[in-house]
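Input: structures, listed below.
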Structure 1
Amino acid sequence: MIYVDSIDKIPDGEHYVALTNVSTSIPGDERSRTNPGHGYPAHTENSMKMVVFTDAEEMKEWVRKEKGRYHHHGFRIFLINEVNITTKIVVDMG
């Protein structure tokens, strides 16, 4: 299992991916509390976390544990197969 925080950590070839919801509460600054309309107010930022599994059994075990937790933020599982891309540059003088 790999908690991915950059593209270079994603393995090559076919693998399973869990995308999970992440909700981060950010408190407002002192200025917004004492002078409403100034500074930045408290807010919540939503994002996703990516967990990579190179083995189906490892993924299934993670799902069992995640579903067994009292509170989880939801997730979806994907089977990923990287696409190889070839780029061609053509210079035509005509």
Structure 2
Amino acid sequence: MKEKVKKYWWVIVVILVIGGVFYWFQLRPSIIYSLCHNQAVEKAQKLYKDKIESQYYVSDEEKERIKNGWYFKDDYESYYKQCLRIRGINK
């Protein structure tokens, strides 16, 4: 076994490099996109709820929207882009 490792050490190095590159450019970004999406939705929903509840009167329709997880698209996009930038992905 040691003889094969000594003979084909460069194959092991190439496989490790390819694996590292695949992780860095394929897996890592997809994990970050998913994480940032979830965080942005949660924060945007909370901000929507806070904006609505800060009003003097909250209608039943608005209460139903909060219950259903509504949020403003601009708030979501702002949180999403901020999350991506923090994690090193500029988009």
Structure 3
Amino acid sequence: MKVLKKGREQKGWTKKVACTGKGNGGGGCGAKLLVSAEDLYKTFHSSYDGCTEVFTTFACPLCGVETDIENAPYQVQEKLLPKKEYLEKKQKEAAT
């Protein structure tokens, strides 16, 4: 294989995704985004039978709509992703 042009150094996991609102009622703006592990957090859905599902989610920086991401590698999903509330608190503290 021959390298035609060197790219940037890869630091961690990234994935190209669209803002769709999938898993969160839809309504995404359709923006094409490069999402990294630092952009992700855990969200939960509990049903009446006591089962709780965990989702890997990001919020679009343009419209704020949350989208659940599928097929994130095990290392990313189990990397102790923060809960949404923790991430929001951290962002508010950084803004002040």
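Read-outs: derived from the displayed coordinates by stated rules, not from any lab. As the structure is a prediction and not an experimental result, all values here were calculated from the model. Cβ atoms are built from the backbone, for glycine too; each structure is taken alone.
Out of 1, 2, 3, which has the highest value for distance in nm of label points 7 Å out along Cα→Cβ at positions 12 and 44?
Values: 1: 4.2; 2: 4.8; 3: 2.4.
When distance in nm of label points 7 Å out along Cα→Cβ at positions 12 and 44 is calculated for 1, 2, 3, structure 2 comes out on top.
Of structures 1, 2, 3, which gives 196 when volume of the Cα convex hull per residue in Å³ is computed from the coordinates? Source structure: 1.
Computed over structures 1, 2, 3, distance in nm of label points 7 Å out along Cα→Cβ at positions 4 and 76 reaches its largest value in 2.
Tell me which structure, out of 1, 2, 3, gives 39 once relative contact order in percent (Cα under 8 Å, 6 or more apart) is calculated. Corresponding structure: 1.
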